[in-house]
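Just so it is clear, none of the values below were taken in a lab; they were calculated from the coordinates. What you are looking at is a predicted structure, and each value in this text was computed from that prediction instead of being measured. Cβ atoms are built from the backbone, for glycine too; each structure is taken alone.
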Structure 1
């Protein structure tokens with residue numbers, strides 16, 4: 001067990017704790033592999049009735065995959081060419097996402113603090129997503145030349161109305177109230193009660209309660225209403241303006257709508273990678289029609305590898321995480337330059353091999 005992630009058991013309750021608080025518990029490749037192996041063991045261990053996953057510290061559950069490490073493996077260690085890590089990180093991360101989706105026991109994520117990207121991937125596919133007043137949820141990938149992955153193409157199109165498309169393209173942040181209103185959070189529990197939640201859950205399971213019943217019983221005692229939906233007053237604008245199937249039409253619709261919210265949203269979109277926005281919208285539309293998560297994760301792996309072979313991912317990471325000038329120079333620079341053929345090519349299987357479950 002590395003110092004990046006810890007595993008423990010207390011009677012029938014197993015716990016995963018991501019332990020990189022200085023890096024906001026960003027998910028490394030090693031953490032992905034260790035978690036996958038441990039979940040496989042717990043899946044087949046009759047003594048384990050439920051799993052809790054959490055992040056160390058008060059700032060973050062998990063701020064995402066360690067995208068800077070992937071960037072470094074290509075830009076600094078491999079002469080700018082896709083690296084072994086850029087191939088295997090996404091492959092293994094998406095397998096872990098599916099493993100959590102298929103996990104037969106309660107999988108309870110304690111979303112206390114920043115929860116973005118890869119952190120969403122190791123929580124959203126589980127049975128219970130407990131959010132606290134410190135939650136800051138986002139899928140901000142279009143700002144770094146990527147797309148909302150880790151199953152974003154599956155769960156986002158299944159949120160109410162066009163809210164998933166809105167979150168995918170804008171990277172908008174949600175707190176506990178908004179997350180629960182959309183079903184991203186299943187329960188709201190104040191952060192001061194999380195230790196009590198874990199202790200009561202372990203106690204109930206030690207006393208013989210079945211995992212799912214124990215989780216539900218403890219949540220019945222500790223959960224509270226999260227509050228009204230902060231996006232409720234904008235839902236009409238979101239559902240109308242994000243319904244078109246091209247990014248250009250979405251931007252035109254926001255301009256025509258003209259409210260402060262619409263104009264602010266439009267201007268936000270215009271700062272994102274044009275390629276990222278177009279492949280993300282196409283992923284939302286294809287994902288909505290997909291029959292299962294594995295189908296979507298295969299699409300996402302193809303997209304990830306196309307991004308690794310492109311320009312905007314490296315430029316986005318440079319601008320946001322390395323130089324931090326927040327002035328990316330996207331290529332292509334405009335939506336008009338991102339043609340349908342380029343978008344379609346992103347969905348083609350990579351030459352080095354496609355994603356699979358086994």
Structure 2
């Protein structure tokens with residue numbers, strides 16, 4: 001008989017053995033149902049073999065060590081986790097590779113993202129906390145271009161508040177962009193960032209002017225690059241320019257409505273944004289596109305391709321989720337249409353699709369005070 005443990009201590013009591021037996025049966029059936037198996041042809045017909053459990057630690061949390069079958073990789077278990085977890089009587093599973101042939105599977109009893117994530121000071125900027133409770137942090141200069149979508153009351157605005165409140169406190173960051181709502185940039189009125197921003201719809205042309213100024217700054221920076229460098233070092237003298245495009249699809253619709261013969265402001269703004277996305281990274285410029293839905297007719301394939309950080313708060317349909325996160329398990333995409341405010345999916349280079357909780361700064365009042373206090 002294999003040795004199993006309860007809370008890291010050996011045991012062989014009947015209760016424990018019964019629980020272990022139930023887990024073994026549940027694991028086998030769950031893997032078979034999710035098709036996490038190796039199929040072997042035998043004289044009696046095909047035989048399916050799931051990853052073999054070689055150790056079980058009864059919790060909480062319960063931890064399983066599984067030996068992968070030939071041809072399997074840890075990512076296979078991760079991908080099928082949403083299908084396996086319910087049949088293990090768990091909300092979800094966390095999968096960690098152990099060497100080349102084993103994985104540690106932790107059964108998550110409850111949704112770890114049900115509780116608020118406090119905005120705490122630390123290295124770089126806090127983007128959120130994942131299902132393991134680990135902080136997702138990055139230095140501003142390491143941010144890629146980003147696109148963030150989410151329906152009304154999904155938590156997208158609160159996440160944006162927390163991001164800008166962290167960036168505004170840094171002297172090596174300048175916040176630029178367009179805010180047709182007039183609310184996001186309103187607290188910046190008396191700050192050094194204001195001259196790089198356009199706000200409201202009273203002067204629609206101001207949005208094009210603001211973006212053109214950023215593009216001109218980008219061209220200047222690229223011309224000034226040393227002969228042996230292809231990227232700009234971010235410093236207080238040459239700060240990172242974070243270009244926030246609030247409700248970008250709505251802004252484009254307003255600009256397109258003003259189109260006339262020989263004058264197409266929407267096309268010009270699209271061209272300016274395309275240049276920033278294509279060339280801005282080397283010049284210390286990052287674009288953050290905010291939208292309720294990153295619909296293909298407004299936020300095109302070029303924009304989505306250039307934005308390697310993609311975040312979806314609650315969306316209205318599976319299709320909306322798949323626009324930013326192609327290949328997402330349909331079960332995950334469907335579940336995300338009812339996600340709690342502040343819970344989002346994140347795609348980023350070098351990582352699997354991550355479900356996370358946004359840091360909570362507070363409401364608009366707290367955001368206004370944070371911007372003014374930092375300035």
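For structures 1, 2, which has the highest computed value of mean count of other Cβ atoms within 10 Å over residues 37-44?
Going through 1, 2 one by one, mean count of other Cβ atoms within 10 Å over residues 37-44 peaks for structure 1.
The value 1.36 for Cα Rg over 2.2 N^0.38 Å, for residues 69-172 alone was derived from one model only; which of 1, 2 is it?
2
Work out the source of 20.4 here, i.e. which of 1, 2 gives that when mean count of other Cβ atoms within 10 Å over residues 85-92 is computed.
This value belongs to structure 1.
Hey, helix-only ellipticity at 222 nm (-39500 (n - 2.57) for each DSSP H run of 4 or more, over all residues; to 500) derived from one of 1, 2 reads -13500; which structure?
1
I have 184 for volume of the Cα convex hull per residue in Å³, calculated from one of the structures 1, 2. Which structure is it?
This figure was derived from 2.
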